[in-house]
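As structure tokens, here come the structures.
Please treat every number below as a calculation from the coordinates, not as lab data. What you see is a predicted model, and the numbers here were worked out from it, not measured in a lab. Cβ atoms are built from the backbone, for glycine too; each structure is taken alone.
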Structure P
Amino acid sequence: MRLAAVTETGSLVLASGSGSQLPADAGGAAHAVRIVGAQKVVPDLSTAPRRVEEYALPLENTRAQEAYGVPGAVNRLLVLNAEPHPGRGTVLLLREDIGY
């Protein structure tokens, strides 16, 4: 699922079943480019987990069931509030729905 929500103040909320892809997002990659659909924008951090559980997880569950025969899960959440290394991250917010 990965990038599941973006707050209006710029925090990124990433969700994962296994957590295996989160180290690069947490700071392991030299540069991270994220392309985000407008439907992922939420007012604040208190709203983000609700979006993950009520919107993104059911869609991921369907995808995982069809692809792997197992349910989707959110076992790890990562919140990125700021980037301590200027220029490391780029977020492109599209005015259309992409992903979930």
Structure Q
Amino acid sequence: MLDIVRKALLAGLGAQERAKEFVDELVKKGELSQSDAAKLMNEVMSRAEKSGEEIDKKIGEIVEKTLVKLNLTGKRDIEKLERTIQELSNRVKNMEESR
């Protein structure tokens, strides 16, 4: 799983670099102005960031489903248990103080 994620991220980084090289070449040939190139690269970077966020979300969903299938405890479960333990500890402390 981690290998798939690594490959996806590296592919994304490679695509961004190729886009930058392509845009730089267009500027060099005079087919694109510097300001248009900057705007285009900002758009490319914005889309890449959005895609990265979508990938993160999908990976999180896959991991969560896998944990459920394997009947393993997830972060949310642990946080819920921690809150419950804290609440119970507070109740016990209050009961002891009331004696």
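Of the structures labelled P, Q, which one yields 2.4 when distance in nm of label points 7 Å out along Cα→Cβ at positions 42 and 66 is computed from its coordinates? Of the structures listed, the value fits P. Structures P, Q were shown, and Kirkwood radius over Cα pairs in Å at 18.0 was computed from Q. Comparison across structures P, Q (criterion: FRET efficiency 1/(1 + (r/R0)^6) of positions 26 and 58 (r between Cβ atoms, R0 = 25 Å, to 0.05)) gives the highest value for P.
Of structures P, Q, which gives 0.85 when FRET efficiency 1/(1 + (r/R0)^6) of positions 18 and 50 (r between Cβ atoms, R0 = 25 Å, to 0.05) is computed from the coordinates? Here the read-out was taken from Q. Using helix-only ellipticity at 222 nm (-39500 (n - 2.57) for each DSSP H run of 4 or more, over all residues; to 500) as the calculated read-out, with -32000 as its value, let me know the right label among P, Q. Going label by label, the one that fits is Q.
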